[in-house]
Structures are given as C-alpha cells and as structure tokens.
Structure 1
C-alpha cells in the first residue's frame, strides 16, 4: 500500500490544511472529490484519507457519514480546525451576483449570501478555481485565504462566517485501530420503525455511564423515510462497559456497525 495521504482537492481547501496538520511529514495528494478519496483508501491506492465530518455551525457533513457507511472504511483519527471563509473574486464586491462554494460553506455564511445565486462545488477550492478560470466579475467563491493565493483571486470580503466556525476532520483508513488511549468509538445502527425504538437503542449507553457524544440521523435510500443513526461514544469497544453496551444495543436494533476507534482531538479529550 502506498504511504500517501489523500484529501479532497485541489490545493487551498480547508481539508488540505487539516491533512497537513495531521500528516506534516507524509506525501499528501489532492483528489477530485470526497468519494475519490474514500475509494482510493479502500482500493489501497492511499494509506489514509482526510475528510470533514462535522461543522460547528452547519452540523454533520452528510457525504462523509454516508461514505463511511457505504464503503469499508474506519475512522482512525481526528482534528478540529478553525475555519475562515473569505469571498474571493476578480471584480468588486458590489458586482457579485453569483457565489460558488461547497454547500457546508453556504450554511456557515448565510448572512452574506442573502440575495445572491448559489452554485455548489465539490470543494471550496474547486469553487475558487472555477471563478478564476471564468474571470467573471459577477461571480465569487467562498473559500480560504490559501485558495485566493493559489488561484490569484482578490479577497473581496474577509472572515465572512456568521459566527466563529470550527470543522472536525477525520482520518479514514481501511483498517481499525486496536490500541488507543482515551478512545472514542464511532458506530452506526438501524432501529426498527416503531415507537420508542431510538430510545431503546441509546439507553444502554446511559445505563453503562457512557458519554454518547454525537448522534446523527441519515436516511436509508433503499427504504424511504427510514433512517440510520451514526454515533460516537467515549470509550473503546473492548472496554467491558462499552462491550456490554454494544451487545445490548445490538439486541434491540436491526443492524449495528463499528465505524472506527480513534483518539479524540486533544481539546475534546
């Protein structure tokens, strides 16, 4: 397996900065999309990938959650990074009528975007690249200061988020860690479609005195209006309390998967 770290590119994305912080001494390679990163890891073309999974303003990054469920991937690390969005373009601020960016960035900058047309892009840096290539003064990109430098764009407005923002990025791999200090366990479960099913599924964690730190619902495409739940619990799946809680959850759900074991970002520890 190649010792290459992949992330959604091109250069200048917030994820590129997270990958550099997580793997400063490794070869890092941008790929064209979240899915391309995930598939490179599962195919053995890269040793690990870095993807955003949670925004402090916009919440869960749905695509990353869905790729973890769909493909044979495991979370093996995480980092939380501050996010600074800028409006980048080639003209004047008052000429902007169209803004391109990743949908998560739109959610983080709603106040700025009132009254303009929004065009989604695969990444914030992709949006900056497209704006630079088109050279249209009526278009701008929500992206990082690094993207402005990378693609030769002007910063029309700096730090335009609605509030201070942070994004949680995860390292994904085709293996699972066994020995982790102060571990977090990521999991996904599907409940029966009946009253009280979700309550029954999470009660074992409370009974075991475990901290259920995150709980995200995602639709199951093959069964309309049915959902799975992705969660993170403090503890290692081999710890007796966690193991017993997982056994109890498995007994009251239709499906239970462990999606990763990893050390938390140091400020969350």
Structure 2
C-alpha cells in the first residue's frame, strides 16, 4: 500500500485530525463489454486543513476518480474516505468542485450565478448580494457583475466559477483540470489569481492537473499517481515562499524532477494501452 502522509512538522501535530483522508481506497468500473477495469487501488492519503495539494499522473490513472470519491460523487469499492474524521457518504455543501468547463448558467448574470448556491443555502437577498460582490471583487470581476456569461472571455468565466465556488465558504475546494482548455497566457494569469485568493482564504484545495509546471507553481505538495490502476507513488513538497514567481530556481528544478518521474509513469501507461486495455479519466 502507498500511504502518503503530511509531515506533522510542516503544519499540524501528528495527533491532529486531517481535513481529508483516504484509507486503502479502491474503485473499479464495469464496461459495456462486461469487463471490469480497476481505476485506483489501495490508495492512502492524508491532507491537512488549509493545505494546497496538486495531483498529477498519466491520462487514465484515476486522478478524477480520486476527486469524485472525495466529493462523494462516487463510492469506493473498498476502503474509506473521511473529511474531518467523518465518513464521506455523498455530496455536500462543505465540498465544492471546479470543472474544466465553468458551467455557468447562461440565463443568469455573473452576479446571479455567484448568488445561486448562496440562495440554495437559505441566505437572505442582502447577504447574497454582499457576498457575491465581495467574491467578484476578489477575482477582479466587479465591473462585470451584470454581464451575461457569453459576454465574458474564457478566463473571466473561470474566475466567475471560482468566485461562485468560494462564496459558499466550502471546507474543501476540488478542482479537476479547471484551466485545461485555456491558452497559455490566460492559464498563467488564472494561476496567479488562484494563488492570491488561496493565500487569503487558505481553503483546503485538491487540484488535478496534467501540467507539472502548474502543479509546482500552485501546490504545497505535488502527489504523483502511477499508471492504472492508480495509486500514489511519489510526493514532492514545494517549499518556495509565496507569492511565487518563475524566477525561483527551486521551482524549475522541481518541475524537471517531477517531469522525469511522470514520463516513466506515462511510458508504463503507453505499454498498457498497446496491450489493448481501455482508458479511464
């Protein structure tokens, strides 16, 4: 079993309850042809409150499966997922999720999109407006509160989605390659925006990405998953101070080290694909 635990000296004492924990978690899926594919196996992980963790690995290694298990969108076949020491039994408002597409409601204004989950939580109209304005300000969209989603650039729509997710003050924010479809310039700008917001809020954040450079820039820890069936095979702790910039020699060295390890896992996955095994995200 691979069990990656937070170094207690970095954040909390060893006895502290982790914000998130996965213990010997496995998950597989049945395919249309009746065969079963194991997505992740025997996964062990602990994440401290307020920690920013990035997960990388070959395509199909089970990164999204791990997020879905934490979100409560999937149920493990074996093992247990816990948040604040309690078993995760389904989706809940203490976990918010960012996807590759912002999925804003096109018939609502930007502010109304941010207010919508607050309305579901039962907040008053005044409180909803106040919180929406606060979070749109944090992502530099105050001037676009009344705009429709189609009037925003792709990067601006992602910032609106970030504001919507964080306005509810979730205990954990889960992100499944949220910047994957953006051009390089927009992606770098959003990385800086997300870093700035996280420095202020210190939400526990689990961020899946294929981009090693992005992971190293954002994370306290970068966790590398193996080829399918996925499990965690390496941990890289990023000690560079924040706010970060790419002039930091340490960051570039870590990118190189992780990239070399990732390539080895990708080669394993390619060999499995040649052998005819199907792919899972």
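Which structure, out of 1, 2, was helix-only ellipticity at 222 nm (-39500 (n - 2.57) for each DSSP H run of 4 or more, over all residues; to 500) derived from, given a value of -11500? Considering all the candidates, the number was obtained from 2.
Given a value of 0.55 for FRET efficiency 1/(1 + (r/R0)^6) of positions 81 and 193 (r between Cβ atoms, R0 = 30 Å, to 0.05), point me to the structure among 1, 2 it was derived from. The correct label is 2. Have a look at 1, 2 and say which one yields 25 for relative contact order in percent (Cα under 8 Å, 6 or more apart), as calculated. The read-out comes from structure 2.
With distance in nm of label points 7 Å out along Cα→Cβ at positions 89 and 105 coming out at 2.9, pick the structure among 1, 2 it was computed from. Don't skip to the answer; put the middle values down first.
Working: 1: 1.4; 2: 2.9.
Derived from 2, not from the others.
Please compute distance in nm of label points 7 Å out along Cα→Cβ at positions 137 and 241 for structures 1, 2 and give me the label with the greatest value. Of structures 1, 2, the maximum of distance in nm of label points 7 Å out along Cα→Cβ at positions 137 and 241 occurs in 1. With distance in nm of label points 7 Å out along Cα→Cβ at positions 41 and 73 computed over the structures 1, 2, the top value is the one for 2, the highest of the group.
Quick check: 0.95 is what I get for Rg/Rh (Cα atoms, Kirkwood Rh), for residues 145-200 alone, calculated from one of 1, 2. Which structure matches? Could the numbers behind the result be given before it?
Values: 1: 1.21; 2: 0.95.
The structure behind it is 2.
Going by distance in nm of label points 7 Å out along Cα→Cβ at positions 97 and 225, which of structures 1, 2 comes out largest? Sorting by distance in nm of label points 7 Å out along Cα→Cβ at positions 97 and 225 in descending order puts 1 first.
Laboratory data are not the source of any read-out in this text; all were calculated from the coordinates shown. Since this is a predicted model, take the numbers as computed values, not measurements. Cβ atoms are built from the backbone, for glycine too; each structure is taken alone.
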